[in-house]
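The structures considered in this document are given below.
Coordinate-derived values only; no laboratory data. Bear in mind that the values here come from a model prediction, so they are computed numbers and not experimental data. Cβ atoms are built from the backbone, for glycine too; each structure is taken alone.
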Structure 1
Amino acid sequence: MEFFVTTGRYILFLKNVFFRLESRRVYFPKIIQEIHELGMSSIGFVSFISIFVGAVVTLQVAYNLENPLLPTYLIGLSSRDSLVLEFSPTMISLVLAGKIGSNIASSLGTMRVTEQIDALEVMGINSASYLVLPKIIAVMFINPFLIILSIALGLVGGWLAGNITGICPTEDFLVGVQYEFIPFNLAYSLLKTIIFGFIITSVCAFFGYTTKGGALEVGQSSTKGVVYTSILIIIFNYFITSLLLS
């Protein structure tokens, strides 16, 4: 029963976010600020993870393709498809759910328990839209760029791993990366990323915005936001893949 109550409250929360909007000139500077705080600040984090994930993927692919009858360029091909279709959009989104999601939930939760949100409501401002909509737009805009960066650096990490270990020379790896590339796979990856970006921001913002209590409850709301976001990303990943790739 609690699940349906929470779902209903979430839908009503989204209604407040997308209706009774403030002036456009109010949102634009906040969107730019959120892009910097939530997106640009994650570049180093995403880059570090992507390089090592790409290296690990290449090593695992090489281990599973250890057969003299199979051409070496298949290592680059399999690494590319693994990064584009699954590892970068899904794994990085799960990582960002922890970093961005907890930031959103805790900041909104703190504003709620310190009555800053109540003050906005008293001034006649739709606090849900004013505080949450710029975050949703910013993350949905910047996340595809982070995933493209992740894919590129993942391939660089895979290339470095292949060269350092000697399992896949540069020529073969590049042939595999370019072999029969399907542009739709990249579009599919970016579409997933945009949907995941909406889930991360809206779910975590909901738990932060509806926090009741004090500092302890803020931490609990942040944890709930990240957990529910991760679960929804995995579920939606399955349905999106079933719809677009099956």
Structure 2
Amino acid sequence: MKMNLTIRVLHEDNHLIAVYKPAGLLVQGDSTGDKTLADWVKRYIKDRYNKPGDVFLGIIHRLDRPVSGVVIFARTSKALTRMNELFRDRKVDKTYWAITQSRPPELEDTLVHYLLKDTAKNRTKAYDKIGRRTAKAKKSSLTYKVIGALGDHTVLEVHPETGRSHQIRVQLAAIGCVIKGDLKYGAEYPNDDASIYLHCHQLSFIHPVKKTPIKISAKAPDLQMWREFGLMGKRY
């Protein structure tokens, strides 16, 4: 799998650090034993501040391996606890861009599904309602709007209101709008670098310690379809 693993720091203070995650990189370790974004950030902090011993780094949220964009880590336990509360209480505004293989039925809409994850297959299914066999499914919602279209492909701005596993991928697939390159949820072809065209563009929230507004953003990676829609940034 070809990956551009150049990482960039987007925001940094005494309590938080936000970085650009390239597609293909894990946020934290799994059974593969592959190096992770968290490993890189710990090394960055250790080297930059000449810290002896282990570096504290709190995992606040995650992006799927084939997804690019903004990831925030906590540098203190206080920030970790408070950021977890902000995410839990839906006080973080999340903006994603997604390029889909087809156009959605509406130019903008709110999608509500009940999602059930099969952890053995690492795959999530969307249901319109809860039944006896799906009693453990979790209610999930997002809003989207079309911000561009080229041929059959459409770029959507997506705001997930909940934070379920694979939520955007499975909810868009449920309305017939599979994300380009996302074989797991029905894409026709993979992308050359095994990424999918889903990007966490921006996170906005009130700083958990300083209590000031924070807005952290990253343009999409320099790939063909992002270029065609004019959303790509510099090659990180």
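With respect to relative contact order in percent (Cα under 8 Å, 6 or more apart), the largest value across structures 1, 2 is given by 1. Where is percent of Cα pairs over 17 Å apart, for residues 44-99 alone largest, in which of 1, 2? For this comparison of percent of Cα pairs over 17 Å apart, for residues 44-99 alone, the top structure is 2. Looking across 1, 2, the calculation of helix-only ellipticity at 222 nm (-39500 (n - 2.57) for each DSSP H run of 4 or more, over all residues; to 500) that yields -26000 traces back to 1. Can you say which of 1, 2 returns 71, 40, 32 when Cα extents along the principal axes in Å is computed? This value belongs to structure 1.
Each of structures 1, 2 was scored by distance in nm of label points 7 Å out along Cα→Cβ at positions 36 and 92; the highest score is held by 1. Between structures 1, 2, the calculation of mean count of other Cβ atoms within 10 Å over residues 148-155 yields its largest number for 1.
Tell me which structure, out of 1, 2, gives 5.4 once distance in nm of label points 7 Å out along Cα→Cβ at positions 76 and 132 is calculated. Only one of 1, 2 returns 5.4 for distance in nm of label points 7 Å out along Cα→Cβ at positions 76 and 132, namely 2.
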